[in-house]
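Bear in mind that the values in this text are calculations on the coordinates, not laboratory data. The model shown is predicted, which means the values in this text are computed figures rather than measured ones. Cβ atoms are built from the backbone, for glycine too; each structure is taken alone.
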Structure P
Amino acid sequence: MNKTYQFVIELKRPNYKSINWISQLMLLLSLAAFTFVYFQGLVQPKIIICIIGIIAWWAFCSWQAKNGKIVYYRIGLLFACLGWFFVQNGKWIGIIFLIAATLEKQAKFPQEIAFDNDEIVFNTFPKKQYRWTDFNNIIIKDGIITIDFKNNKLLQKEIQSGSTAQDEQDFNEFCSNRLHTIS
């Protein structure tokens, strides 16, 4: 069942350079290893499909990055995973690549905070749900959301651009009303 929230605040996306760098390094090492074992005659010829798949996906990702889009290397990592299963004693490395391919999308998922009359939900992994009684104050000012927890934890994050002063005012009024209704 999907729930509808009055406000969904998307936090500013971080720079994914380190995640992309690790993914590219994994692909590069796989290409080098697959090419080496192929020319040594130690693997089945179908590993060429994996090599071509990795190169093609990497090229596609490079094109996406040049167009300013968020890049996901998971398909290339899946080709590498398959290739490692063709290499003798490479299954455990293939499992590592499968895990990396699975986690990359989650690592790059936009962080959002959803607000309704009953709860506040952070879409992290795992999802975190809070009651309004868990907070002293919640406010957006100048594109920064500040969440003051009653346990003395303070969270400040920049939000994704696109909100107006009226949006901020509507959100702040909603939060203020909910917090005063609860207390």
Structure Q
Amino acid sequence: MLADPLVLASRSPQRRAILEQLGVEFEVISSMVEEGTRGEPRQVVVENALRKARAVAGERPDRRVLGVDTEVVLDGRVFGKPAGEDEAATLLRRLSGRTHEVWSGIALCSNGEERTADALTRVRFRRLEEPDIRWYLESGEWRDRAGGYAIQGRGAALVESIEGDFWNVVGLPVAELLQLAPDLAR
């Protein structure tokens, strides 16, 4: 285990909360990289995670850096964070009554070594009526969220079922992280 804490290359409060819940010592250094959304979902999220981790590892080559990316995929198309309320409403209407995929990629960079993993969770939304969509949009919770919702908050009311890792949908697949770095939970 490295003497210095992990560096999280993300400004995500959800990822911070998960690491805190696990008791992981870490510091945050946000990476300002452009996230891709084109291509095969697994490759997109892993490449985005690598970009984030590499950007910060370049500044802190002596530290273990964690990059993470989470995207929502519907009908093979990657949907990032909605740019505004209208886009969020459109996305929620598309997800209504359907099953979509949530893909996350994680990358750990340390001393020139890079390791990656990915996770897939399937989420089924209940059929949403316009009042449901308006209620959720008014909460503001959709902002800065892949797919325009937060399953750990009011977004739970939109979900009918999930198949796979809940924490992946929140934004950090814990099982995959601990496969790459088992010492983090010790």
Calculated from one of P, Q, FRET efficiency 1/(1 + (r/R0)^6) of positions 4 and 28 (r between Cβ atoms, R0 = 25 Å, to 0.05) reads 0.05, and the structure in question is P
Comparing distance in nm of label points 7 Å out along Cα→Cβ at positions 44 and 140 across P, Q, which is largest? P
Comparing structures P, Q by percent of Cα pairs over 24 Å apart, which one has the largest value? P
Of the structures P, Q, report the one carrying the highest value of distance in nm of label points 7 Å out along Cα→Cβ at positions 76 and 164. P
For FRET efficiency 1/(1 + (r/R0)^6) of positions 36 and 172 (r between Cβ atoms, R0 = 41 Å, to 0.05), which of P, Q scores largest? Q
If helix-only ellipticity at 222 nm (-39500 (n - 2.57) for each DSSP H run of 4 or more, over all residues; to 500) is computed to be -10000, which of P, Q is the source? Q
Tell me which of P, Q gives 2.9 when you compute distance in nm of label points 7 Å out along Cα→Cβ at positions 20 and 156. P
